[in-house]
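Novice: Dropping the structures in below, format is structure tokens.
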Structure 1
Amino acid sequence: MYDNTFDIIPPKEFSFNECLTFLGRSDQELLHRIYHQSVYKALKIEGQIVLFRFSEVNDRIHVKRLLGTLSPHTQNVIERYIRDLFDLDRDLAPFYKIASDDPILSELVKKYYGYRVIGIPDLFEAMIWAIIGQQINLTFAYRLKQRFVEHFGEKVVWKGIHVWLFPEPEKIAALNVTDLKKLQFTKRKAEYIIGFAQMIASGKMSKALLQDKSYEEIKQILTTLRGVGNWTADYVIMRCFNHLDALPIADVGLQRALGRQLGLNRKATTTEIKKHAIAWNGWESYATFYLWRTSYD
């Protein structure tokens, strides 16, 4: 019988606890659950729902299957998911080198050492979450996401722990605008979400189609889609495609965080962000994530 557990050896510059801070930032999150420093997550792999738990044990990420069958293929899918979630294939030494000489980042990389860009490996989920978050605060965004997932997703229950799977694009593609307006989505957001779901369901858009393109090429393609502006594109490129040079300068959280680091009694302007970002060239995504991290204290 295939073993129900396996370990992933993370790189040296990795803090499981720091990354849990991001994953645990909202008690409205349904797509994973955190109990006793362990993350519970479900994935649908070749039509089968697999529930697994991962935690840090002896400086390794220990993964255990809870529901579903763990085969060599499902283990590979789960390991790939965790590696993409925590950006484990990234060598952070070059980032820490430039950050240690940066007046804004130097203290942050010491304080949050091992923190990594937390990904959303699935393109459909990443885009829908970005659209949901457009021009609203994080608390209300999580509330909308919760309603969306509970209405259209699938739930897995194991020993009283409830974990949801993100809705399938085919299901959302078949909705009409009224279905989402009932959940307090605006008409425009409902149209954007359904439209993107239809593109994914039809095969006109996929992660594979964009995966090997440059940051500029992906951004150019995404911003031609209805409802996708610069902020949305940068957010998706950062969290789904793991590109290092995505900088969502219109992000209010980033503006506030930089304003605090600069000792201002206001948000930083986009001009100020661009000015300081010159020193972060090639690592803008990580600079953004470390600045965001200050908001979770």
Structure 2
Amino acid sequence: MRRILPLLFLATATLAHEFWLAPASYRVAVGSAVPLQLVVGQNFVGQPWPRPTRRVRRFVRYGPASLADSTDLRPALLADSLAPALRCAAPGTHQLALTSQLAYLELPAPEFTAYLREEGLGEALRQRQEAGEATTKPGREAYRRCAKALVLATRGPHLPPAAADTAFRRVLGLPLELVPEQNPYRLRPGAALTVRVLRQGQPVPGALVQVWQASPAGTKPTAVPAVTHFATHANAQGRVLLRVPGPGPYLLATVRIEKVPPALAARADWLSTWASLTFGGPAAPTKAY
């Protein structure tokens, strides 16, 4: 297990454009309608994802304990692509999961090389350098997104029994996903949280994971949340260890790139998969949204 890393403030925004699920509140009242945005941006600050109804392949909510307690969120997205309504019918931690359709892009060779360096995708960069492509061949890439969020639904100030609140650790078998081994809503402030990086259910050793924590904005109308960031690598079992000092929210993100399967070779040379996980942190439940 890697050592626990402190959260470090960064003066500049990250270069990557991340994608994440952003509910209006990560702590909600059972049965209430909560707006849920699909966001793309930098440094945990972004804008609504354009044209999501065309690009979403699967969008599901799983309840606290049973796979039978699930909701297809695509109809809500079709009704309101900017902020579909999320409803959690049972108390406990609900897992939201979105996978996108494939999209394609092409970058000139120098820009693609810079992009691989910035994202820490050293293996793809090495392969291009060995093939003499790093300075001459444009980067043709197919990419997809796998975004998850954890939302806590409560009735009143008390958490539901832990034994029936297990959705947070459910492995969905996504092309790439981040899976916490403890429920972040049940941790004490400052406690450690272990998160696994999985590729179709299997560990991804050495995966680079970016971690952001946003603190609440100040009382002035122009105030914006302060954002804390660090990056670390998964150990040989695909695990990263971090501390969750407060209510957050938090954004974790990772990316994997590999040669495309033959079926995509006519349009791309590389396939990248971008995964994210958002959640609130430990705190006594406050008034729900």
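Taken together, the values in this text are just the output of simple stated rules run on the coordinates, not laboratory data. No experiment lies behind these values; they were computed from the predicted model shown. Cβ atoms are built from the backbone, for glycine too; each structure is taken alone.
Novice: Thinking only about relative contact order in percent (Cα under 8 Å, 6 or more apart), which of 1, 2 has the largest value?
Specialist: Comparing 1, 2 by relative contact order in percent (Cα under 8 Å, 6 or more apart), the maximum is at 2.
Novice: Moving to a separate point now. Identify which of structures 1, 2 gives the largest calculated value of mean count of other Cβ atoms within 10 Å over residues 102-109.
Specialist: Working: 1: 17.2; 2: 13.2.
By mean count of other Cβ atoms within 10 Å over residues 102-109, the leading structure of 1, 2 is 1.
Novice: The value 4.7 for distance in nm of label points 7 Å out along Cα→Cβ at positions 182 and 214 was derived from one model only; which of 1, 2 is it?
Specialist: For distance in nm of label points 7 Å out along Cα→Cβ at positions 182 and 214, the value 4.7 is produced by structure 1.
Novice: To continue, here is another question. Can you rank 1, 2 by mean count of other Cβ atoms within 10 Å over residues 206-213 and just name the one with the largest value?
Specialist: Top value of mean count of other Cβ atoms within 10 Å over residues 206-213, among 1, 2, belongs to structure 2.
Novice: Now, a different point. Suppose you compute FRET efficiency 1/(1 + (r/R0)^6) of positions 174 and 230 (r between Cβ atoms, R0 = 25 Å, to 0.05) for every structure in 1, 2: which one lands on 0.55?
Specialist: 2
Novice: Let me ask you something else. One of 1, 2 was used to calculate distance in nm of label points 7 Å out along Cα→Cβ at positions 30 and 94, giving 1.3; which?
Specialist: Computed on structure 2.
Novice: Which structure, out of 1, 2, was helix-only ellipticity at 222 nm (-39500 (n - 2.57) for each DSSP H run of 4 or more, over all residues; to 500) calculated from, if the result is -2500? Please list the in-between numbers first.
Specialist: On the way: 1: -13000; 2: -2500.
This figure was derived from 2.
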